[in-house]
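Engineer: In what follows, structures are represented as C-alpha cells.
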Structure I
Amino acid sequence: MTSATLDKETRRRNRLRYQLRLRSTGRPRLSVFRSGKHIYAQVIDDAAGRTLVSASSLDRGLREALKTGADKNAAAAVGKLIAERAKEAGVSRVVFDRGAYLYHGRVKALAEAARESGLDF
C-alpha cells in the first residue's frame, strides 16, 4: 500500500468517527475490523474509554465450527456472538462503526446478524 492509500483510509476512518461522535448520544460503538483471515468486533464505551465486549472468528467455539474466518458465514457468526455478549453486558443500543470499510460483504453480514440477534442500530 502506498502512503496516499493509507492517508485516504485514515481520513475516511476519522471522518466516520467524527460523524458517529455527533450522532451517538451516549451509546456505545460497535467497531468492526476485518483482516484477510479473520473478522473482529468490539463494543466500546468511548466515554469511559474501555471495551465492554468483544468477539472474533478466533474465539474457541467459532474457530472449531467455521471452515474459515474470512467469509460471510464467519462474519454472521461473529455478529450473532457479539450481540449475545452485548445483551449479557446490558447493552442493547449501539452505533455501528464500519471503520474505513464499505458496508458490503463481510461487514454487512456481521451487521445484519447482530441486528437479527437483538442489537439496535
Structure II
Amino acid sequence: MKQAVRLEWDRFVGRCVYSTQGLLLAWREEHSFRFWVVINAVSAGLALMLPLSATFTALIIAFGVLILAAECFNTAIERVVNHLSPDPHPLAKAAKDAGSAGVAVTGIAAGIIWVGAVWSLF
C-alpha cells in the first residue's frame, strides 16, 4: 500500500513539474500568453474591487484562467504543427487558425460574463 501511495505521489509531482515547465515556456515564448496574464490581473483586480456578487467575481476569475488554458492548448497546437509541417500547408494553417479561434471564443465568453456582471450593477 505504501508503495502505491508513493508511486502516485511521484506521478503527481511529475505532473506538477511538467505543468510548471509548460507555463514557463508559454510565459517566456508566447507574447499572447503574457498579454492575457496582464489582462487577467487587471480583470481580477476590478472584479474584486467592484461590488459584484461572489458568483460573478468567481466566474470572471475562472474564465480568465480558462483563457490562459486555451492559450496553452493553442501553443501546444502551434508547436506540433510547426514541427510536423515546417512548410506552409492548408491543413497546418487550419489547425493553427482553429487553435487561435479557441482562445478567441474563450475570451468572448469571458467578455459576456463581464457584460452580465456590469449589467447586474444597474
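What follows is calculated from the coordinates using simple rules that are stated; it is not laboratory data. It should be emphasised that the depicted structure is a prediction, and the values quoted were computed from it without experimental measurement.
Engineer: State the single structure among I, II that was used to calculate mean projected area of the Cα convex hull in nm², giving 10.7.
Structural biologist: Numbers: I: 7.5; II: 10.7.
Matching structure: II.
Engineer: Still on this structure, I have one more. From I, II, which structure was helix-only ellipticity at 222 nm (-39500 (n - 2.57) for each DSSP H run of 4 or more, over all residues; to 500) = -14500 calculated on? Each step should come with its number before you reach the end.
Structural biologist: Values: I: -14500; II: -32000.
The value was obtained from structure I.
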